[in-house]
Structure P
Amino acid sequence: MARTNAENQAAYKARHLKDENGTSERLDVLIDSSAKLALKRLAAHYRVSQRVVLQTLIGDKQSALLDTLDSDQQNAFYDGKQIGITGN
């Protein structure tokens, strides 16, 4: 019996989108075309993948935020609770 398109896609992802150490997760997102172009330029400039650029930016932003929080706020952050602080 022939597989459906969804089954074919799931099989492709299982074969080709594996993480060697099992710590990665898929992220499917639509972003503004200017943000995508900026991401592409940053990756080319630093000669790294777009994935590395995103991971670095997110990690840097998280570290900067955590540096501004006290212990209770950090615990709330790690618990996924809103702490009432907005950052840019």
Structure Q
Amino acid sequence: MNFTELVGKFINLINPLITIMVALALLVFFKGLVGFIAKSGDAKTHAEGRSLMIWGLIGIFVMVSIFGILRFAFGELGFRNFAVPTLPTNK
């Protein structure tokens, strides 16, 4: 196994994880949004919703940044098998 194959296997492992983590960050963001809007009269719930929205946005930013860094690295290092992460399909 050479370096290219090793990096390819690593990326094949990371791509689905990035997709899952972005989905989880979106869920956290929307849970915070619902708490922020629905219970805006309660100061504690309002603050918790705001906090969840901020952490959700941070999570999305981190995952998209990792994807961008990997895509840039693959383009500059000459690897050609890097693709946008997608959900699996039944065939």
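Each reported figure results from applying straightforward, stated rules to the coordinates on display, with no laboratory input. Model, not experiment: these values are computed from the prediction. Cβ atoms are built from the backbone, for glycine too; each structure is taken alone.
Observations, loosely collected:
- Label whose coordinates, when semi-axes √(5λ) of the Cα gyration tensor in Å is calculated, return 36, 13, 8 (choices P, Q): Q
- Source structure of the calculated read-out (helix-only ellipticity at 222 nm (-39500 (n - 2.57) for each DSSP H run of 4 or more, over all residues; to 500), -28500) within P, Q: Q.
- For 6.9 (mean count of other Cβ atoms within 10 Å over residues 20-27, calculated) the corresponding structure among P, Q: P
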